[in-house]
1. helix-only ellipticity at 222 nm (-39500 (n - 2.57) for each DSSP H run of 4 or more, over all residues; to 500) was computed and gave -8500; which structure, P, Q, did it come from?
2. Where is relative contact order in percent (Cα under 8 Å, 6 or more apart) largest, in which of P, Q?
3. Figure out for me which of the structures P, Q the number 49, 39, 35 belongs to, where Cα extents along the principal axes in Å was derived from the coordinates.
4. Taking FRET efficiency 1/(1 + (r/R0)^6) of positions 4 and 44 (r between Cβ atoms, R0 = 30 Å, to 0.05) from the coordinates of each of P, Q, which one would give 0.50?
5. A value of 4.4 was derived for distance in nm of label points 7 Å out along Cα→Cβ at positions 108 and 140; which structure in P, Q was it taken from?
6. Compute FRET efficiency 1/(1 + (r/R0)^6) of positions 12 and 60 (r between Cβ atoms, R0 = 35 Å, to 0.05) for each of P, Q and report the one that scores greatest.
7. Matching task: 14.9 is the computed value of mean count of other Cβ atoms within 10 Å over residues 76-83. Pick the structure from P, Q.
8. P, Q: which one has semi-axes √(5λ) of the Cα gyration tensor in Å, for residues 52-163 alone, as calculated, at 24, 18, 13?
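All of the numbers you see were taken from the coordinates with simple rules; none came from a lab. None of the values given here were measured: they were computed from a predicted structure. Cβ atoms are built from the backbone, for glycine too; each structure is taken alone.
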Structure P
Amino acid sequence: MFKAPYYKADGKKGKARALPESVFDGVVNESAMHQVVKAYLSNQRQGTAAAKTRSEVRGGSRKPWRQKGTGRARQGTIRAVQWEGGGVAFPPIPHSWRKRVPKKVRSLARRSALNDRAEHDRVVIADLPVLETPKTKEVVGFLGALELEGKTLILTNGLNGALHRSARNLKQVQVMPFGDESVYDVLWAHTVVIEKGALDAQASSSDDKTEEADHA
């Protein structure tokens, strides 16, 4: 079972807490993570690049000069690929780069990414500061009290609009609800900060599923 340091909303350190085994089960499958990250990056591509072939370029239907007797190489059209303004050989064609990954593989990859961060002591549990209005200064102060290094991913218990708006102009900080993070988001971050309430809700949900399975 993994444990992670716990911090209160004022930045003071508390007793280390155990991470729920429903997510942090110790399995790290690098193959699944690689497959999901490749699919994620591929799905970001628009696939709108395009160029014209020689048949699509307007003009050039007449032979520029006669076949023989000029001393120059024979040419059939000024829209051939070797001519300026001509078509493109093997041009890019608009198409979808989308890749589909099975749901079970995505779930395995997400758990693997979180387990990797927990295994290297890069998961922190915290009571996040309560913000009525967006205040970037408070988020910076809170993260400074935690003494975190590098990029930070903050996972909240549900949508936290004020915290999200407070951190969106910080280049090395991302905020999103726990469960919405992708494998790429977790691996992007050096440290993952998870709100305590989100883990409590996850543990409660796992217990309910276990009870239902026992009754079934």
Structure Q
Amino acid sequence: MSDRKQHWENVYHTKQLTEVSWYEPIPETSLNIIKLFKLPKDAAIIDIGGGDSLLVDYLLMLGYTNITVLDISIKAIERAKERLAEKASQVKWIVKDIIEFNPDQKYDLWHDRATFHFLINKEEKDKYLETVHKYLTPDGYMILSTFSEEGPEKCSGLPVQQYSENSLPELFARYFEKIRCFTKMHITPFHTIQSFVFCSFRNKTFIEPGF
């Protein structure tokens, strides 16, 4: 088991849903952006690092029928399945480090709230960009959220990469067209405030290498 996987298994074995800083009772910001895209209910949606986040619950309530949740922690996935009970069978669950993820399908929407900022070396960032670009449908959408430059420098004991409303889209400009970026303040369960950058993008048409 990798050190990164071991770290997150430990987090989800020792902390409950409302005991982690990223907990949101309603993922309102992400849901509002998703609604703007006006995706069909059978659109392929993946939540990267979804863990036991409640986003999947709300997507099901909105009637989406093709949802995938990926997380590095099997414990996080198990907790989400237990919460959803019989509804869990309506979701595809994947336990995988995002850097090792090779999808067997393409997605219309790629959602990532607070996973990408844990990738702090260039090789991992490049692999992430190439994966999301390749496995998004042409003109598919991405929602990406990271700590802003005013946000924490660490999360759950791990270092993170901070971004701004300019630096995040610049990093993704090779493959993605920016739709909108903005800063959002998140109130943690501990009543502290964390500054996030949310960016929405559209995939540029994917061209296979060599063409």
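1. Values: P: -11000; Q: -8500.
Corresponding structure: Q.
2. Result for relative contact order in percent (Cα under 8 Å, 6 or more apart) over P, Q: largest is P.
3. Details: P: 92, 49, 28; Q: 49, 39, 35.
Clearly, the read-out refers to Q.
4. For FRET efficiency 1/(1 + (r/R0)^6) of positions 4 and 44 (r between Cβ atoms, R0 = 30 Å, to 0.05), the value 0.50 is produced by structure P.
5. Numbers: P: 4.4; Q: 1.2.
Label of the source structure: P.
6. Once FRET efficiency 1/(1 + (r/R0)^6) of positions 12 and 60 (r between Cβ atoms, R0 = 35 Å, to 0.05) is tallied for P, Q, the winner is Q.
7. It was calculated from structure P.
8. Q
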